[in-house]
Structure I
Amino acid sequence: MLPKTFDIANLSDNLADLLSDIQNHIEVTLTHQGIPLAKVLPLSQSELTVTNDALEPRVAGFWQGQVKIADDFDETSEEVIAAFYGDE
C-alpha cells in the first residue's frame with residue numbers, strides 16, 4: 001500500500017484512521033504545516049512476536065527477602081551535607 005501523511009494539527013480528528021493504517025502495515029508520515037516530522041513504520045513480523053514474559057504483569061514483592069536496605073538509608077550525615085553545601 002502507498003504511504004500516508006497525517007498533519008499533527010488534525011491528528012486528534014484522524015487518530016482512529018492513523019491507528020487503523022498502522023495496524024494494516026501502512027507507512028505513515030507525521031507532518032506539521034507540510035513539513036515531515038516523523039515516520040511511523042509497520043513492525044516486521046519478527047518484531048511482532050512478543051514473549052510471554054512481556055505480557056505478564058509485575059508482581060509486588062518479587063524481590064522480597066533478596067534485598068537488604070540499611071536502617072539508616074534515608075538519613076544524611078552532617079559530613080555529606082557539608083560536602084554538598086559547604087561549611088557555613
Structure II
Amino acid sequence: MNVNEVKSTIREGNRAAKEAANTLYQAGTEAATAGHLARVTIHDSQDEDAQAGLKILEGFDREVDLAMRRIDAAVEHANAYLATLG
C-alpha cells in the first residue's frame with residue numbers, strides 16, 4: 001500500500017466515522033424523546049421495572065456523549081496523521 005492509498009483509506013474511515021456520529025446523534029435524539037415520554041408517562045409509578053427502565057434511559061445519554069467524544073477524537077487523530085503524511 002502506498003502513501004496515497006493510506007491517505008485515501010484514512011479519509012474513507014473519517015467519512016464513515018462522521019456518518020456513525022450522525023446516526024448516533026439521531027439515535028440519541030430519539031432516545032431523549034422516548035425518555036421524556038417515559039418519564040411523563042410513569043412519573044409517579046412505584047413499579048420496579050418502570051424505575052429500572054428510567055435509569056437505563058438516563059445512562060443512555062451519557063453513553064451517547066462518550067461515544068461521540070471517541071468518534072471526534074478518532075477523526076482528529078486521523079487528520080493529524082494525514083497532515084503528517086503530507
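What follows is calculated from the coordinates using simple rules that are stated; it is not laboratory data. Note that the structure is predicted; figures quoted are calculated from it, not measured. Cβ atoms are built from the backbone, for glycine too; each structure is taken alone.
Here are the numbers for the structure shown:
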| quantity | calculated |
| --- | --- |
| Origin of the derived value -8500 (helix-only ellipticity at 222 nm (-39500 (n - 2.57) for each DSSP H run of 4 or more, over all residues; to 500); candidates I, II) | I |
| Percent of Cα pairs over 18 Å apart - highest-scoring structure of I, II | I |
| Read-out relative contact order in percent (Cα under 8 Å, 6 or more apart), computed value 48, structure in I, II | II |
| Value 2.3, calculated as distance in nm of label points 7 Å out along Cα→Cβ at positions 25 and 57, assigned to which of I, II | II |
| Which of I, II yields 10.5 [mean count of other Cβ atoms within 10 Å over residues 9-16, calculated] | I |
| Read-out FRET efficiency 1/(1 + (r/R0)^6) of positions 17 and 41 (r between Cβ atoms, R0 = 41 Å, to 0.05), computed value 1.00, structure in I, II | I |
